[in-house]
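There are structures below to look over.
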Structure I
Amino acid sequence: MYALIYDQHQLDHPQKRVFSVHKSRTTAEKALEKRMKTLDRRVWECHTRIVWVSRKVGAGDLLGPGDYDTWRPGEEIPHGELNSDSD
């Protein structure tokens, strides 16, 4: 399942709180867009990202390192995500 998590990229806070859970990346992306619109912020200003979780979780749960991944196993990764923006 896909989850929206709160992530400020702080190494001293490895636990990430789950905002919402979704069956598809498409619905997770819509939820992220709605959150951005509600907060009137860009994606990097929301400190929220979409992750893949292989176990059952719910809103309010905490995820730690190793509990989630950026992409679901076997999911097609967009070309722009495979290569860095700089040389």
Structure II
Amino acid sequence: MPGGTPINRQWVLVLKDGSIVIDWGDGLFQDVRSGDFIHILESEVSHHIVNEELEWLVRIGRVTSYSAQTVWFPNLAERPQQTIE
């Protein structure tokens, strides 16, 4: 089994500006190159990631492996969570 954090491939998206992000829901996305969490509008999404883009991410070390259903990311920052007060 590949190393890293498994993410369902349907949540890995490419934005119109070429950025590749993970959709965490509620308008929160994570840029896979920088690790930054960003809020974007759904209208900024271009398409679901394709194999050629995943191959590039493997070459630059941002993805350890992928399949038709899953993408494995090394060293993902944890999603920010609001604390209960």
Structure III
Amino acid sequence: MSWQEGVAVAVVLLGLGAGAFVVAQRPSFWLEFGVRLGKALLPSVLKYVTKRMPPEEEAAWREAEKRGQGDEWLKKRWKRGTARTGR
């Protein structure tokens, strides 16, 4: 790379950085960014949060709750990894 190319790349990067700095200072930018990010992520977050246990696991959990051991059962479930993988 010649020195002219190096200077051109530096100028372009400096311009992009300055533009990003000016845009990032505006509150309307951050509000719109948050709204768009929320709209993009909300469906997948809701799908994950509202996902139910398989029926056999739910029955086992309810039995553990009746025995007063529901928290321990859930801790064991998380250690097994079935809650994260959905198995």
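Any read-out appearing in this document is the output of simple, stated calculations on the displayed coordinates, not a laboratory observation. Keep in mind the model is a prediction, meaning the values are calculated, not measured. Cβ atoms are built from the backbone, for glycine too; each structure is taken alone.
For the reader, a short list of remarks on this structure follows.
- Each of I, II, III could give distance in nm of label points 7 Å out along Cα→Cβ at positions 34 and 66, but the derived value 3.4 comes from I.
- Read-out helix-only ellipticity at 222 nm (-39500 (n - 2.57) for each DSSP H run of 4 or more, over all residues; to 500), computed value -27500, structure in I, II, III: III
- Taking mean count of other Cβ atoms within 10 Å over residues 2-9 as the criterion, the top structure among I, II, III is I, with the largest value.
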